[in-house]
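Read the figures in this text as sums done on the coordinates, not as results from a lab. Here the structure is a predicted model, which is why all the values come from computation and not from measurement. Cβ atoms are built from the backbone, for glycine too; each structure is taken alone.
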Structure I
């Protein structure tokens, strides 16, 4: 009866396949946190703040829930993740990486050691750029170098390109000679006074520093 009509059947769908599709839809509702009484109950009584990908099929679970958990691999294989600015997908438990959750590859100890157990993808991936918390402060302009005062203002390729023009317009020494201390010393001796070119130099240097720092803070 489940064969197509052109093959002599009635064209009815197989009950087993319909049941599987329905249960996969239930998993999708849980993943997307659909506003329904069933999903609210599952979150409160079964998941309790955990991801459905991380639930073990324990003996105490109902037959329905054990069946749901057995279909997770099939659901995972058919998911395509799009990471938005406010994505709530878990960095560890959702199968966003090659349709596999990271916890299955790294294990719980690695997740515990990271101290980022409850982190979402949107917290560590911003505008297609990784934003992992690190013990070493890296340059926020994306060059990958350690952030120091001298690097931020004079060695970073992003700021150096602007500084070169500022130096040229204000008749300052070549940028290769500049560090924070040498800039401060030179500026104190060559930027104060009532002459117009000194006033412009003082305004230009201080404005550049202000906007560098402001842009730096906007990126962290």
Structure II
């Protein structure tokens, strides 16, 4: 009875209480899937295990397209100049860094939370919510199509932005496939929400430079964009 009354009151203000572990729609309009344990606390090991299992299941799949990486490489050169170092976060098979190296000729590494990282060149096993000290202030560009895999996109994006050089850019690939959250993809938002979310998360430190269309995308998608973020 109490739960029904609480839900009724919450819905009047746009909130909703849900069972532990279910997706939760936040007051900011975007969706976050909460990895809770039985006591209602964040369960990091559950998150890591879920992401690792999903990665292994989809290991044969390649989401990124080479023509898009070639396009972004030209964009990076035009915006940043000749880069020396870049990071691709959440890379699975490592094609992103392979193609950036091909078109930019610089050092590029990829991160992957699963231990399958050891099977692919230029890839390290790493949780992209964290940073290595040697990345801070010396990364010319960061690319990711995996922010939807973040359990805390605010923390995650701030970690990435701390790594950039003053002129560096962070490129987020965002498509209609990133709108809804679930256990494997815990963050979901429409493209129209992203600039204001990024501005809020940046707290005056970074914001969206521009949003550009991807040259190529799957026919099943309604849109695919690149959100370009820079320090203020």
Structure III
């Protein structure tokens, strides 16, 4: 992987798991020194992340971490509830054995990451969770849903496992398992209800964290 892409991916992952506080000022020279690179790849990464809405432009050589308001979070989760509930309904009809196996694998990966003690534990949990939800969108068989997923599932509040307790993380895995069981049964109503319950629970955690 080229240096510029590596810097971009590193910063993006950090932003996704709230490594930096919302509103924090990131200076090119500080980040460059931290990552052991020149300012140029950092500057280019900042520009890409600004275009994605994860950073905001500053007049000086740097950027500010985008803050998300309570209403932003509410709207995004309500949209997720609608779209992912619909995706779960469709997935119950169309999911393939291979896609089911992938969902099981990602949920197992999430469970293992929760039990681990590595320094990137939260990032690993967030990535496994994102892949689980992406897999469900894929199983819906609808291209437009996958398009929305690429935007929604890459927002920081969707990967916000930093606000979860260990018990809440494990509960999320259990809820994923119920979704999987509903899909295995081909039960559309159950799959939609399980997904809706799962996302409503996530929204409530964000409300309590504010």
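Of the structures labelled I, II, III, one was used to calculate relative contact order in percent (Cα under 8 Å, 6 or more apart), giving 10. Name it.
Only structure I yields this read-out.
FRET efficiency 1/(1 + (r/R0)^6) of positions 119 and 167 (r between Cβ atoms, R0 = 41 Å, to 0.05) computed as 0.45: which structure among I, II, III?
Of the options listed, only I reproduces it.
Matching task: -24000 is the computed value of helix-only ellipticity at 222 nm (-39500 (n - 2.57) for each DSSP H run of 4 or more, over all residues; to 500). Pick the structure from I, II, III.
III
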